[in-house]
Structure 1
Amino acid sequence: MMPEQAQTMVDKILQMEVFHELAKREINLTGGEPSQNPHIVEIFKIFRKLTPNVRIHTNLDINSAKSQRWLRLVEIMKLSGRVDFTLYPTVWESRQKPLLIEILGLQDELIVNMIFEKVPDLLSQIELLMAFFGEQEKKYQSVMPLLETYRAKLENLLAENPECNEGEFLKHMEGTENYICTDNFTFGLNMIPGFYVNKNGDRAMNAQPFPKDFNLLECTIPRGTIEIVTVQQTGEITPCCDVGNLKCQPKFGNLLMDSPIEIMQKVDVSRKKMVSGIQKNHQNINNGKAGEWVEEGIPPYCV
């Protein structure tokens, strides 16, 4: 994406109330690795015209504090942008950990994404974070009770029910907060199960940690509420809640190519398709046909 394209997007968003209201809540620059874009700082500044809450996601797989990728992230943080990252144990010690120390010195908020293929993977990532924050200054000690709660619950679950299904997992973790907020630091955890993807790029109905259960996503759009949209670098607007990865076929138009009027017309058309498709998904699940794609192009796990 180029800055000129970002400016075009902002100009059109300002003309559409539903998208403007969404943008005012928060904008996340994610998908791929935004820090690789040499124009990302300028793009960040442009989107900040819509909201002060512009976030950038990174894999933090950066080999040097002298890297241009890292220097772009530093500049964004100095402009009050927030950087969040996904924890990858294979590069944690060598790459992510040293840079996370630097991030904490530049911002007072952090969300850590943790992708897990098995419940023990989640426990091991919690323990990595506990070891890290245990070494940090007193300001960050408020994080420890949250992490300790997760460790205790996960250890107990694995001891009592190591082959738990998703419902049992969620019930066991019920009531556990995934964030803390103090006067000087806000910290959040986002735990994301991994999924198998077939050769066509379609996600499986089952999450890897819970292979016997359907992992269903509740879509708000057919219920009359647009809570999130994804805008691809091409300008294509998708209602997908996972940066377009779920391959939802109904589109809301193109923010670069279409006029605001055309976009809102396409929103109405796509919403009707989504209502119809999700009704068929429910029928397929109830009739033993879960996983079949319907003609409306709604992913079969979206309900």
Structure 2
Amino acid sequence: MISFLFVKVTHSPEGMETLRYFLFDVCGVNAGWKMEDVMDEEIEVINNTVAPDDHVICALSGGVDSTVAATLVHKAIGDRLHCVFVDNGLLRYKERERVMETFERDLHLPVTCVDASEQFLSKLKGVVDPEMKRKIIGKEFICIFDAFAHELEQKLGKKPAFLVQGTLYPDVIESCPPPGSGRTHSHTIKSHHNVGGLPKDMKLKLIEPLKLLFKDEVRQLGRILKVPEPFLKRHPFPGPGLAVRVLGDVTEGNALDIVRQVDEIFIQSIKDAGIYDSIWQAFAVFLPVKSVGVQGDQRTHSYVVTLRAVTSQDGMTADW
């Protein structure tokens, strides 16, 4: 038996050529896959899943994935889609203001902003394990969405039954295998808050129209849906936000403020240099250690922040 476990990644020598040979020469598969067909198929699935009188909630983060997912579902069901943007206190510098302004100006999607900073940060106090952070954040997001669904029920007379998420295929891959699956040859890379971090007793049913696509494919779909290019070119930002960009307790000291400021300076410098679009992802990480340095010709002893920038094609492997 031939294993194609790593043939698909871009770092595998002759990987794509091997896949092409296996699919087209050995199996005789026809290469008729088009993103326009994916869009039409997903719209059909959505319309077959959501009844004509059903309302749907969409979790918007301002990133590529959730924006494309929201635009696709809005194309399918129109104003029965209700988007919610949650400020969890773990966003980047002025992220809330920038995202809400862009949604209103460029996408014309109906978006409600919920400030839940205190709710999230209180649950994260004292938590240092990144996997635990992800699980806590996933659970709190669902609590917010359930509350939002209840508010809509009071307004509409019917409670929304579905939640749209911008889950991608890499999210599913990295969150596998699920507990008790019996799979011993694959490991959980990290539990994405929208996959492994979701509570088992959540009441909303999921609609994940992008869950079989990679990031580069989502950008293709976004262009077909006429999502503005600046949105599509945004660097990936994790759903748990700065909680996983701060190693240690995010509520301790001014760690969040420090990493926000450094990240903003770093990203702006990359944009000023004209290389933002050629980089897949760039970010700052706060380390819970102090080091000696020199500032203003004086000795200083302060926290360390690391900077990282990588290039990639699909987000599964990267170069730096």
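Rule-based calculations on the coordinates, nothing more; no lab input. Since this is a predicted model, take the numbers as computed values, not measurements. Cβ atoms are built from the backbone, for glycine too; each structure is taken alone.
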Candidates 1, 2; distance in nm of label points 7 Å out along Cα→Cβ at positions 229 and 261 computed = 1.7; producing structure is 1
Comparing 1, 2 on distance in nm of label points 7 Å out along Cα→Cβ at positions 21 and 77, the highest sits with 2
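Consider the structures 1, 2: one of them gives 18 for relative contact order in percent (Cα under 8 Å, 6 or more apart) as calculated from the coordinates. Say which.
On the way: 1: 13; 2: 18.
Computed on structure 2.
Here Cα extents along the principal axes in Å was calculated and came to 68, 57, 44; which of the structures 1, 2 was it taken from? Mind showing how you got there, number by number?
On the way: 1: 54, 49, 36; 2: 68, 57, 44.
This value belongs to structure 2.
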